[in-house]
1. Determine which structure produced the value 1.4 for distance in nm of label points 7 Å out along Cα→Cβ at positions 57 and 241, calculated from the coordinates; the candidates are P, Q.
2. Could you tell me which structure in P, Q was used to calculate helix-only ellipticity at 222 nm (-39500 (n - 2.57) for each DSSP H run of 4 or more, over all residues; to 500) as -11500?
3. Out of P, Q, which has the highest value for distance in nm of label points 7 Å out along Cα→Cβ at positions 97 and 281?
4. For relative contact order in percent (Cα under 8 Å, 6 or more apart), which of the structures P, Q scores highest?
5. Using FRET efficiency 1/(1 + (r/R0)^6) of positions 33 and 49 (r between Cβ atoms, R0 = 25 Å, to 0.05), single out the structure from P, Q with the greatest value.
6. Given a value of 19.2 for mean count of other Cβ atoms within 10 Å over residues 137-144, point me to the structure among P, Q it was derived from.
7. Here volume of the Cα convex hull per residue in Å³, for residues 81-248 alone was calculated and came to 111; which of the structures P, Q was it taken from?
8. From which structure (P, Q) was Kirkwood radius over Cα pairs in Å calculated, if the value obtained is 20.6?
Structure P
């Protein structure tokens, strides 16, 4: 009899574990979403793109980044038309995602009960849960389905907490309150769809670090975001390093081409098509005598150019 009870208990527990819905994605699930990433990961499973690459990414234009992603078949990674808290600042970072939905009491109850099992804070609203897991270099990205009034995910208190943990900011397909207070947090930034003095109500958190939609963009946990004055691009982690280098080389090519056109050394058609051997040699010589600091190492550049057409 005891063995039967034990087996029945194990079966019940197994069913609960199998069919229970986590609020936060497991490391195994995040790894399954991002199998192409071969580098270091955080404990939660997200790819850990290096700080050095995040810093270099700041100098990449949206057009260059979008062009690289387009050529690799990623056509749904850009979203524009934002209200930006500090519009002249660029932000890059590793994405933590959150999904919000209109309030449904029975689902909200399940989310809160599951949150207890995941040791999430029981005081305050569930909109603090994504903030609790942020680490340095993270960007909190949320789909709040564009809700403005009564859809304010944070005010200046939570904004201060976000910056203290991440040294970054937020990207919300939704709204914030106390925008004036948020602008006073040195270093914090936010791309939002609006601001309102109301408090969050009639909406609920449903997931953390699961795939979300931000306008026309699809975002996975561990993506890297490039947020600039004219929009945001979400980049799969395994493509970031190649995207940065490709964009840096493109910028060098453009700088060289513009200079040679101003000097009237080549015709526009020569620069705007596949380069001749003469132009290639000229470009390499120009790079070797580049007056400033190259954004990449010479070894990176040589390796990149070795098997590429100009």
Structure Q
């Protein structure tokens, strides 16, 4: 979820859900170690529980960032072994590391030995022409034995050449059964399934075969789907209305603008708040016309409260 699950998006999502685990966008180890640490790794306490997802293949750097993440207060550090982009491959991390199980095991081992928070890995079920249970199980066992407490499995293989990252999210066929088989073979390992999950019933079905479910795009496109997850999975009915979410995001926006944050850096994450509901087009249009430019004026943000209130009335009338 590069350029999606930044700290502003996580704050926004946490207004809707108090129970789900949130993951950062993937951060390259060199950027995290040598860059602006507050800008790259900073977060607010309200975002927790929170995992830092990192990309890298230098075990010493990964060890260092694991310790840094613990010191900063992250609840988990996750090694990305699933991103298929050319840029990521060029820097020797992401899905291409599925070809190097021993190197991955060394990296996980170094990370586990340098921190006390859980070290987890997110990977694919295969790559290119390799989609075999035996290979995947061997790969996962090396990671598990090296110290990973949880494996997140995207139920698609990665095509490293010939497809864009976006195509890699749709073209390779989903293979949920292989993920289930991994769980059966490794009952002591926490296995979380990922890929193509958009409905509550799908989540419930997967939870019969796995320990957890990770959802990315479906939440980013329709963030209030988290309300259904809170209701149905966590039995929590104390959820803010969309109107109240808007009120709180405006308070947050005003605070952040005073610190120098651009309006569009925050409001771009809220486009899908009224996904599928009356008023959705008006909401998106107003954001697009007034709050997506780099020089957007905070004063224009105040007008979205009127839209939120009108949408709330319309939706109550439909209920």
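Only the coordinates and a few stated rules stand behind these numbers; no lab work does. Keep in mind it's a predicted model, so treat the numbers as computed, not measured. Cβ atoms are built from the backbone, for glycine too; each structure is taken alone.
1. Among P, Q, the structure yielding 1.4 for distance in nm of label points 7 Å out along Cα→Cβ at positions 57 and 241 is P.
2. Structure of origin is P.
3. Comparing P, Q by distance in nm of label points 7 Å out along Cα→Cβ at positions 97 and 281, the maximum is at P.
4. Result for relative contact order in percent (Cα under 8 Å, 6 or more apart) over P, Q: largest is P.
5. Comparing P, Q by FRET efficiency 1/(1 + (r/R0)^6) of positions 33 and 49 (r between Cβ atoms, R0 = 25 Å, to 0.05), the maximum is at P.
6. Of the options listed, only Q reproduces it.
7. Here the read-out was taken from P.
8. Attributed to the structure labelled Q.
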